[in-house]
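What follows is calculated from the coordinates using simple rules that are stated; it is not laboratory data. Nothing here was measured: the structure is a model prediction, and the numbers come from that model. Cβ atoms are built from the backbone, for glycine too; each structure is taken alone.
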Structure P
Amino acid sequence: MQASQDHVVSIEYTLKNAQGEVLDSSGDQPFSYLHGAQNIVPGLEKALEGKAKGDQLEVNLKPEEGYGPRRDELMSTVDKSELDQIPNIEEGMQLQAQTPQGIQIFTVTEVTGDKVTLDGNHPLAGHDLNFSVKVIDIRKATSEELEHGHVHGPGGHHH
């Protein structure tokens, strides 16, 4: 069986930046995703297309194939008073905000006096991504998974 549209693909992966630092990994359990449903970054999904159980690959992605380039329009500065429901705002905190496009995550990048700078870019936007991947398993997706657009855990439950 090959990784293709409407299949659940389970992978082990390690993600490193251009400097070789590990940014993320699947850890002890394989990571499963629904192929063709944009559950993972486009370049990785494209590289896994047609792969089979046991295949190992190195995938090096430019930002356009990963989390996209950094976009200045996703940066904003607000008055601290607008965030007064959040105690002790400090750099590095991540905040969720409801936007017209749905929930968006913002990272606090600077706190200067009564001004707070927020970055709505994904933390890995603008970065080259280097994945080491091994395909652990491939199976047909269930009709419920196809309907929901993502993988369900054992017994058909969300994980």
Structure Q
Amino acid sequence: MTRIRPVTAADREAVRGLIEGTGAFKPHEVEVAMELVDIALAKPGQDDYHPFVLEEEDGAVAAYACFGKNPMTRSTFDLYWLATRADRMGKGYGRKIVAFVEEEVKRKGGKLLVIETSSKESYGSTREFYIKIGCTLAAQLPDYYDEGDDKLIYLKPIR
């Protein structure tokens, strides 16, 4: 049994550990992820970042997602962060939290979810996951993050 709920201050270190534990993110990327958590915690009424955790029955944080509306658009949202604890990957938690994000985006009037990721080999399973959940690769920006590390932009229509 799991539940998805907004991040609380008590989740902060669990979220950091989860993101670091994936092995996919560089230290400065982890810091950016934590900045979004901190903004959401410090300003409860803000509407830019919506961080959620998927919690297991015993209270363990198993997955994390953060999304928000792109303010320059009418109905487009960005999925800023998505991570599943390394020892919980393959259990459907990623699908479950993305489905939750989709429902929240729909509830907020969203029509499109934009997801950015890296072309590096270490992100191969991430890219496969996005394809499996119905995303399409819309753009590839060569050498965006670094030489040989392209930015890939996936789109997921919200229905």
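In table form, for the structure just shown:
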{"item": "Among P, Q, structure where FRET efficiency 1/(1 + (r/R0)^6) of positions 49 and 73 (r between Cβ atoms, R0 = 30 Å, to 0.05) as derived comes to 1.00", "result": "Q"}
{"item": "Computed 2.6 for distance in nm of label points 7 Å out along Cα→Cβ at positions 57 and 113 - originating structure among P, Q", "result": "Q"}
{"item": "With helix-only ellipticity at 222 nm (-39500 (n - 2.57) for each DSSP H run of 4 or more, over all residues; to 500) derived as -10000, matching label from P, Q", "result": "Q"}
{"item": "Top of P, Q by distance in nm of label points 7 Å out along Cα→Cβ at positions 65 and 89, largest first", "result": "P"}
{"item": "Origin of the value 4.1, where distance in nm of label points 7 Å out along Cα→Cβ at positions 41 and 81 was derived from one of P, Q", "result": "P"}
{"item": "Among P, Q, structure where distance in nm of label points 7 Å out along Cα→Cβ at positions 129 and 145 as derived comes to 1.3", "result": "Q"}
{"item": "Relative contact order in percent (Cα under 8 Å, 6 or more apart) - structure with the largest value, from P, Q", "result": "P"}
{"item": "Volume of the Cα convex hull per residue in Å³ - highest-scoring structure of P, Q", "result": "P"}
